[in-house]
Structure I
Amino acid sequence: MSIENKPNMRIINVLLFLIRFFTRRRSKIVIERNDTLHMEPPYIILANHVNNWDPLILNSYVKEPICFIAADPLFRNPFLKRILNYVGAIPKMKFKNDTSTIRGVLKAKKHNRVIGIFPEGNRNWDGDTEPLIYSTAKLVKLLDIPVVITTIRGGHLTHPRWADKHRKGLISISYKKEWDQGAFTNDSPEVINQKLTEALYHNEMEWQSESKSEYQGKNLANYLERLLFVCPHCRIPGQLQSHDDLFECRSCDYTVRYTSLGTFEQVTYPAYYSNPRDWNKWQLEFLKETLLDPDWQQNWNEAMQDHVKLFLSWDNKPFRLISKGDLKWNNKTITFNGDNKENYAFAFRDLEGINIQFHHKLDFFYENQFYRIVFYQPHTSAYKWLMGIKTAQALESEQTKEVIS
């Protein structure tokens, strides 16, 4: 199959029925609004991205099979590639310009397909919609077809990106036709990007403060250290650990309980933040303030050490394992010292397209090679490394601008 030929609708309808049956057993799904019921393709669906199941859940309530833009690394798995090609998925390398993606969506428009895009480019980590990929605005203007904004509420709390297990609770979905053909004719990409940002923004914890829905499950705090890596009490990075519904610091014994509402309760000291989202916003500011501070250098060097697997892919082939080894940090470089005695150094200024697949695979381009670092030990944090590298790159860019000016 391909973009030009829609999948067999009988097969698709059976699959979507099974998906609806499965997801409704796991979650209470409520469709607040669905403007797609009376729409004919081509049109675009733009949605916030909170859950691995988002594409399947969204397509379960749209009568046409959706051509989703999907991450290119998924196509490097032979089994997934067959499925994605069958449904007409369009490959896209995250956070890198890709003209083949543009050709794919133009072909989808020509053949009257529904095009699905998650403009964040990644599932968000704390329930807050992340900054949109700017090229989405250019793509929307280029296609000039109706735009449906889909908002998923409760999907993050149902299965936070940092968690391994599903929690049973409310997922509320709205499909709103926000713009018709010709709506952006006189708008610049900057204006369109701003409009899309405002339309797609969702703050899960703000919504939850009114909804007060419970999300039931076992060991609710498990693996929260994949997201949160700085203690707000002693401010030492890399000392947090989870077990059952508790989250504690090994350095100072600061401990909170993660509840079925997605909030924190005091156990030892008073809770500094009421939920992971607010804690994360603080730690990212703290990271920016201290990452290059000489007084904090030793703390960060000690916190940024993990045993990982390093993979390499070329010519769109499946990833090949180079070795297990130790990943270490300094201000401008990460180094990998392989168990096979091979050593690699990756300077931040030359890292491109860095992003996380799932919760534990850090992908990036370096000197035209495509690398993947897999944090295979379950309590390690790829997010810590992603935000550390992005913060270091931003700080280095600011310093360069100051020198030039």
Structure II
Amino acid sequence: MKVAFFVAHFPVLSEPFILNQIVGTIERGYEVDIYSLDGIPQDTSKLHPLVEQYHLMERTIYAPTRPNNELWRWVKGLSLLLINFHKNPSVCLQLLNTSRYVSQAKSLKMLYRALPFLKTKSYDIIHCQFSTLGVFGVWFRQLGLIEGKLISTFRGSDISKFLPKWGEQVYQELFQETDFFLANCEFFKDKAVALGCDADKIHVHGSGIDSNSFFFQERSYPHDGIIRIATTGRLVEKKGIEYVIKAVAQVIRKYPYIEYNIIGDGELKTHFEKLISELNLSQNVKLLGWKQQKEIVDILDKCHIFVAPSVTGKDGNQDAPVNTLKEAMAMGLPVISTRHGGIPELVEDGVSGFLVPERDAEAIAHKLTYLIEHPELWEKMGKAGRGRVEEKYDMNKLNDELVQIYQQMLYSSSPQQDLQHLPKELTAI
């Protein structure tokens, strides 16, 4: 079986969920190509070890990077069009068709992303990671640029913040033309069905982690009295980190020996630095930047509580059950998260941790204080969290299910119906 993965950029350190599916497909003996439709990422200084282990850069086909500057974008784009015109003249002309592809033609995104396909590519499965890319998969197949069964995954931003900008009708052609859909949580599946996706063509398939890479340990009150808290995620609005910083400012009035480690980087770094300074938290809150998986594990090993305070962004952006939360739970950390998106499907309130309302620093402070004052709960919650991750989000089980979905797409007229007959350990996921 030949499988093509459509991604925006590859590799991206913050998207291990995509990397896990790619590697899982390779490990199960299938031929894989990766199409990075927006070119080479700006920063490849830090790569996940699996990228090198599986020589994934050698499997990746890069579309030309589209310049931000509009004038240079057109100069470069028209130059690329002239150079490649002989490969497929009729299609090259259609790539600039603004009446058909509207803004995607006007911005030349259609042109840049299509260039690797001017000589037709044939696959058994074309898996678009994010349904915003699935739209291009549909168009490329209609143009005869790629052949194969088309599968598209709803992961979060594509079914949340994308809609207010482009309207709720934006996926109607995708729903009609795509062979099968995945959603990484029930929350996003329900949203897709409400928008018009056929319920018989969509299946919930979570993002998995390798539990064996995250060793469980029982958490207990530290001998040095320093409570170490952690958050892993991009420094963007949707991750809600600002509210934990404000919560820590409240908690240290009673419990001054707190260390809050923020692992990640992003556009709000300067804002957070200013906030930390204004709240006199420089001794308590540490912005650690991006870390490799092993470095993250080393940090979490020393921590006692994990916080994932996701919020709905002003642009409508929402999260599925985030992998960083699964990793922390797999390591035995009691967690605090929010009633947001698909997160309640992962965290059972009062069992593996606590759920609080979005953007509520006071509620986070209350639950942090409660956990600090009740360390006897840490071990019980940690064990419950580990069990939940192993039951629902084990990467190997999920990758077994994924390739079965691929096979059923090739040999069955009703993949969703056939999924009801998967082995019990897979349908329980």
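Nothing in this text is a laboratory measurement; each read-out follows from the coordinates by a stated rule. Just so it is clear, the structure is predicted and the values come from calculations on it, not from any experiment. Cβ atoms are built from the backbone, for glycine too; each structure is taken alone.
Tabulated data
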| quantity | calculated |
| --- | --- |
| Distance in nm of label points 7 Å out along Cα→Cβ at positions 172 and 276 - structure with the largest value, from I, II | II |
| At a computed -12000 (helix-only ellipticity at 222 nm (-39500 (n - 2.57) for each DSSP H run of 4 or more, over all residues; to 500)), which of I, II | II |
| Structure responsible for 1.3, with distance in nm of label points 7 Å out along Cα→Cβ at positions 92 and 116 calculated and labels I, II on offer | I |
| Read-out Rg and Dmax of the Cα atoms in Å, computed value 21.8, 64, structure in I, II | I |
| Ranking I, II by distance in nm of label points 7 Å out along Cα→Cβ at positions 60 and 308, the structure that comes out highest | I |
